[in-house]
Structure 1
Amino acid sequence: GAMRSRTEVDATLQTAKLNPAELLPVVHCLSFGSQAGAGECCLLQLEPGLCAELEAGRSLVIRGEKHEQAVLCSKDKTYDMKIADTSNMLLFIPGCKTPEQLNAHQASCNIIHSQIVGFSNNYWELRRCRPKLKKLRKLLMEDPYEGPDSQKDQTFSKYTTEDLLNLIQASEEEILHQLQVLDACKIEGYWRILEFDYEMKLLNHVTQLIDSESWSLSKVPLRTCLEELGSLEPR
């Protein structure tokens, strides 16, 4: 429809029994754009820390497979996502100015015509949650590493860091920390857990070397140890 004039605005205020003197002189006149519709955009309510992440150019990632409840991850935290309904319709208005941004001393005839490009009756709420890490151990235990000579049939997948980021519902830092907790090793670019007997075999080599060299258990020279054992177990 036609854009409202100042006279029409003042008449509307009078009908609504509002005193113009108590309001800012600038008026927003809203109209729906031709493409305005529900469901085109999603609203996400962010805490200040996450806003700062985005403003700094970092990404937030939604993770989860089809059968899983989606979570949102920053670089180091994980959040549950939940839809919150609102009784007030939320309007998307590009370039909309808040009262704080408007100059109270602007000319009284100032009318801003704004176009609504979308609307929604709900938004996504985030709640900090524990990272979902049980799956990480399960995936790595499908095919424990039995050593370089293992001719085991490769029926199971091996996982790179990128693979795990796509499969595990946790932030990158939380996943990498859990890999440390699990004593996982990166072998030829893939994260592996050492098979128990193989791990004991390695430990036996190390303890025998420590004994033969009379090293202190608290001061084992890593480089020398790796060089000495290199012929037995390639790095």
Structure 2
Amino acid sequence: MQEKDIKFLEDSFKKYYFEHFDLIRVPNRTSEREFGFQKFNSGMTRHISIKDDKELHLLLMKNVPSDVYCSNACYSFPNLPMNEKDWKEADLIFDIDAKDLNLKCRKNHTVSKCSECSEVSAESMKCNKCNSSKLEKKSLPCKNCIDTSKNEVSKLSEILTEDLDVQQNNIHVYFSGNEGFHVYVYDSQFQQLGSRERSELTDYIMFNGAIPETFGMKKFKA
């Protein structure tokens, strides 16, 4: 990216951070979370501890990052290396993405970009120009992709509230910026679950490994 382009983006982002900081949701228990950011054309800066929303605003205005990240976990020492942070608990986060829903419409808005010659063509196994097989798939979601993802969010929300007794006001949904949504569950009874228990919770929601007969369903032989 050229210097003039970076300057334009940084000026635009700085103006947004200054005028619209109120639109940025600052997570609860801010001081217990690890923050990180990435500037235009530079690497990631991690292990940052922030006390409150005022410090976050100051960080944004001073560094003008292109991306800002926050851990879903809470730590005793969020500014230390990972093995020294002392994990306390973590929010539940679900990622619903249209690309994982096997939608028929995707073939209509997916193209292949050749890594060798940058040729863009309809989705294929080889480049039409140089015959290279090094292709990168690119897709822009259509209305059906977004609507179907929204429907999955609604189903997940129903399971969380009806089956798992999560309060509706603790469920927050955000557009992922790409092809779906991130569903955050804050302040629930599942905060202290480990990775194994979270995997089992996902299996329950996805109905993975379930035996239909245990739910009163009969198995018919073909």
Structure 3
Amino acid sequence: MKQFLALSALALSAAAMPLTASADTAADVQQQCAACHALTHDYATQDIVERDARKAPPLDYAGNKFNRDWLVGWLQNPTRIRPAGAFPPAHVKPSADGDVIDESTLEAHVKLSEEQATAFADYLMTLQPLTQLIEATTYEPGTIAERMGKMNFGKFKGCDACHQDSPKSGGLSGPELYTAWQRLQPAFIASYIADPVSWDPHTMMPEGDAKADAVAKLANYLKVIGEKQ
């Protein structure tokens, strides 16, 4: 029994140790991130079963997607963005009140040191295979009355079926969006809303109204609520 406890303590200590960064950051990211995240766009050519097997969202177009400073901070203090994980059906269980998230199946993201987070973020920002989609975006950030934006987000577009626009308000199968403006580049937000399949052929997000004004209303609402965080 004592031996078992000692081994358990050793395992927990090892899990809590910070990741070590090598001189070759690209190789280090590949070694420490690729088990859960796609780092090349090859996954886009794979069968739909690739979607079912995901442990975490793809990072192959991270440089087209994220705000670098947010990424550096998040890697040091990660919080869950997708309440039900990258593939929600794998993380739910039945209950008396219907299906609920099985928290025991969701793994916590490892924390990086400031030095590691900076190095990893700088490398991830070089991954930009879909720059042409960013360059094709005409969206210019604007504003919208929060009340009207919320009505459009929920009642008219139905985004709240999958996404939260405030903590504990909205769906759980997609990433929360009340911090989207902080973590995502504006052009990416607009481009993904307009044409999610071009970014991720296996996305669970349906294609909606791709007209520029419709996209701008949603993107501007994310800007309004994001700037309040």
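Bear in mind that the values in this text are calculations on the coordinates, not laboratory data. Quantities reported herein were computed from a predicted structural model and do not represent experimental measurements.
Source structure of the calculated read-out (log10 I(q)/I(0) by the Debye sum over Cα atoms at q = 0.08 Å⁻¹, -0.33) within 1, 2, 3: 3. Assign the value 1.13, calculated as Rg/Rh (Cα atoms, Kirkwood Rh), for residues 95-206 alone, to the correct structure from 1, 2, 3. The correct label is 2.
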